[in-house]
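Pasting the structures here.
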Structure 1
């Protein structure tokens with residue numbers, strides 16, 4: 001809900017603990033029952049500011065379960081984001097080792113599409129802390145364009161509800177540095193993310209938050225003797241040949257503090273030997289179960305199908321790590337996490353095909369509107385959906401004939 005925090009500085013792990021919506025000893029929020037850890041950053045531009053810049057498009061230009069394709073909006077989104085294939089020189093030694101090992105086993109790891117200006121990238125591997133070089137595309141660039149066009153960007157405010165009368169939007173209520181405010185409006189687009197948009201909707205009288213996906217994932221790590229590897233960008237390649245089975249694999253190495261917090265007590269010391277570690281993320285298209293309550297609590301369980309997909313992907317990851325030279329006894333898998341919250345106000349249930357709720361003039365413009373787990377990094381899809389929604393609003397609502 002918050003669009004910015006004063007004094008936020010990117011690039012350090014301690015700084016990240018200040019803007020990730022987590023807990024005292026962890027960057028993510030835990031679901032009820034502590035089954036799944038969800039990631040979200042409360043900064044200007046949202047969680048995309050701390051993404052790894054991965055820029056995949058939905059197969060066939062159609063988001064899973066959406067019922068319509070995004071057509072030219074996808075092409076425009078990729079142009080805006082300047083999506084390019086990761087250059088070979090940015091595929092570091094860890095990722096290259098994994099790619100060769102995968103090829104030996106018959107798995108293809110292709111270069112990842114990224115929304116990164118590689119001529120400005122230093123390959124530090126700290127994308128998830130916010131890019132200090134300005135190499136990575138973020139939604140802040142759209143906000144800058146809006147400001148130049150006359151929009152007023154208000155940071156430090158939390159939207160609490162959208163008021164309506166006779167089924168039509170009348171205003172937005174928010175809390176900020178000077179207390180509560182009420183902003184008159186006839187058209188409102190909620191884009192607070194799939195963990196906060198449903199809270200605002202419920203407080204506005206819309207039945208939302210009854211479902212949830214997160215693209216559940218686990219990270220598998222192994223130790224290689226005698227290696228002295230430096231930092232490198234994560235997820236520069238991916239194995240997406242298993243998408244039809246509900247998962248993909250990509251090389252990853254968490255930041256030192258996060259890795260230390262990620263693993264159980266007996267394995268924490270092993271996580272400090274980063275120069276001898278390689279890792280693979282196993283990311284799934286999870287079942288859409290659970291939800292977000294009116295007071296913001298996250299309900300998410302790991303279904304049998306989720307467990308099956310995660311274990312199938314983990315089996316392949318372990319085989320690749322062993323083929324890369326990892327001691328089998330050193331391979332460890334962390335807790336289940338979620339990186340792409342979605343499906344809390346899905347098209348066909350909470351919003352219609354134009355992403356409008358039952359309240360006239362109230363729209364949803366984020367991954368809450370997905371009807372199914374994306375299964376791939378969703379930023380390009382979200383931008384394309386937003387462009388589509390923008391055209392709907394411009395043509396039908398803001399400039400009626």
Structure 2
């Protein structure tokens with residue numbers, strides 16, 4: 001029997017083998033597929049890090065052209081190591097101008113204290129322990145995200161959404177000693193439990209999340225709005241489908257989760273107050289890096305004017321809000337369900353109120369990971385989905401080379417990642 005033409009050439013035989021591998025991989029357990037996606041994406045990021053490290057010049061931490069393991073421990077990784085090794089100061093340090101100086105109170109305690117515990121148990125040094133926790137938590141986050149996405153989508157779309165998350169331009173942060181991967185794991189777990197209406201089970205996860213990064217305020221806002229929505233479903237005059245009406249027990253559990261979320265959001269600032277005696281210890285420390293006091297919304301207009309001028313700069317934040325509103329009203333985002341849409345809205349609202357927009361803003365977009373599923377839904381075309389992955393890969397190179405690698409600016413310092 002004559003072989004098909006496409007299998008007679010080396011390229012044709014390679015394509016046939018690839019199709020067979022893909023077909024075989026499709027039968028593997030979901031957790032194996034997700035783990036392979038995450039590991040492959042982290043190897044891609046590692047290659048980009050190593051290439052960038054070869055070009056790294058003089059910097060504040062180590063000699064030029066460092067190895068991979070040194071290169072990924074710069075920036076905030078050193079602050080987390082400081083918190084793990086020496087704890088948090090009982091007296092806020094001051095700078096030459098008499099203001100609060102940069103210190104470890106800006107960095108939440110769960111991540112560094114886990115590293116301290118791991119180091120005590122295994123003998124690992126602090127920075128390797130932080131890195132190991134970050135990578136393992138990142139893998140855990142990818143697995144939990146898949147389960148979260150499966151609440152709304154089929155297997156293929158969920159896997160593509162995990163791929164988008166794993167290759168996102170700032171996804172390299174999931175393998176360096178930053179708390180993003182741990183926070184993403186806990187946030188994804190909290191959202192999964194909320195989507196499944198397991199509000200009591202979500203409480204300890206939410207408390208841990210609130211001690212990993214400052215995501216407690218938007219989560220508490222999301223839970224509060226969800227409670228109001230559910231109260232309307234239960235007691236409003238408009239008839240609702242029977243399966244969507246929350247029980248009184250669920251309403252009580254959700255109300256308790258709101259209280260826990262608020263308490264968790266306030267916990268770290270309260271701890272900083274109790275230790276230092278300064279009720280504004282956390283906010284004073286957090287705003288040191290922006291060089292100005294915390295004034296809601298103001299930094300967005302200042303940054304807008306800096307980038308677009310005095311007139312367009314005032315309009316820029318309103319245009320941004322309008323575009324984000326259109327995104328949230330789009331069909332792929334509407335399909336995410338009430339909980340995930342509320343989370344994305346509350347988190348972006350939190351950024352608009354409190355964030356000082358700068359180069360670190362790109363990293364802070366990672367908690368909007370539910371939108372990865374919307375992106376996967378936008379088109380089922382393999383060409384589209386593959387193009388998104390390639391685009392994310394190229395932007396990841398830009399992020400690492402531009403922001404992670406250190407190069408002194410004319411005025412001193414460098415843009416933070």
Structure 3
């Protein structure tokens with residue numbers, strides 16, 4: 001049985017799909033998808049091989065599409081994610097339409113928040129066929145029960161009582177991470193910048209913040225209940241109680257389903273700021289991060305683009321640079337790191353200056369797959385068996 005590897009890349013000017021055989025030595029690039037659109041995320045549902053794309057346009061707004069022929073043709077969702085009413089718990093700062101308020105008077109009812117982007121599309125569990133989840137900006141969670149044809153908003157999270165105190169990060173108030181516990185159907189984690197990690201244990205009816213021991217240096221209280229700027233979270237399905245996160249203020253691990261967090265970067269990593277984090281597909285204790293000097297100096301640490309790898313769940317780290325450029329100040333955004341499913345894993349990472357790097361040996365050595373792409377927003381990999 002032959003295998004085919006797809007690497008799906010979302011950029012500021014469209015989507016790209018690269019393909020190779022299982023050796024992952026030679027890559028072919030297909031035509032650009034959604035030309036001139038911001039493609040925030042492209043993802044394959046492993047249950048049915050349907051591709052999903054989250055795109056937005058400065059004129060036409062945000063939408064989702066799907067493809068059943070590996071991107072040859074795309075179909076727009078019949079009902080795209082949309083916010084149809086104001087939040088009952090108050091607006092986060094910076095989202096009130098001031099022009100509308102002033103023109104209509106002080107007593108006017110607020111308009112629904114404007115849907116800006118869909119950041120992430122996550123396939124449901126094997127036990128919930130046809131179900132997909134999507135995270136959007138402003139912070140909202142959507143579910144599709146018909147393979148991406150239509151979407152409905154989780155109103156319980158949208159009306160969370162803490163919502164009015166959330167503050168947008170530099171990328172806006174975005175729900176960018178969705179983690180599904182494979183062992184507990186009612187449990188799910190989401191991450192919002194800048195609100196933190198939230199968990200539901202009842203299928204999305206109630207949501208509790210889970211941010212104990214996670215720093216928020218920009219906050220008046222350094223360890224608040226919520227308000228942390230989570231940049232990305234990751235989980236291995238074989239060890240769902242262990243969660244990793246790359247944060248505005250460090251790299252963390254939880255060994256108890258988010259009840260509290262351990263700083264696994266302090267004194268071990270050269271910087272506390274970065275965006276992506278990924279877990280090895282077959283080893284739950286091997287994780288990867290990319291770092292920047294600081295939130296002020298968003299440049300490669302010491303002028304060397306690198307990926308840091310830990311094989312012991314963050315107790316120690318290795319700086320992986322073989323094949324990566326020196327004297328290069330490259331930035332990797334939160335969705336732009338991914339792995340395939342091989343035991344000798346392929347690791348894929350894209351930069352906001354259009355370079356796409358990959359490793360065929362679990363991060364030990366690196367090669368350049370593509371250059372001169374538009375700024376890369378997201379990278380996902382999928383392995384197909386024919």
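Just so it is clear, none of the values below were taken in a lab; they were calculated from the coordinates. Because the structure is a prediction, the values reported are computed rather than measured. Cβ atoms are built from the backbone, for glycine too; each structure is taken alone.
Which of the displayed structures (1, 2, 3) returns the greatest value of mean count of other Cβ atoms within 10 Å over residues 179-186 on calculation? Before the final figure, lay out the partial values.
Details: 1: 11.5; 2: 26.0; 3: 15.4.
By mean count of other Cβ atoms within 10 Å over residues 179-186, the leading structure of 1, 2, 3 is 2.
Given a value of 19 for relative contact order in percent (Cα under 8 Å, 6 or more apart), point me to the structure among 1, 2, 3 it was derived from. Show your work: numbers first, answer last.
Numbers: 1: 24; 2: 19; 3: 12.
Checking each candidate, the match is 2.
Given a value of -500 for helix-only ellipticity at 222 nm (-39500 (n - 2.57) for each DSSP H run of 4 or more, over all residues; to 500), point me to the structure among 1, 2, 3 it was derived from.
3
To test your reading of the models, identify which of 1, 2, 3 gives 68, 42, 42 for Cα extents along the principal axes in Å when calculated.
Among 1, 2, 3, the structure yielding 68, 42, 42 for Cα extents along the principal axes in Å is 1.
Hey, mean count of other Cβ atoms within 10 Å over residues 171-178 derived from one of 1, 2, 3 reads 25.8; which structure?
2
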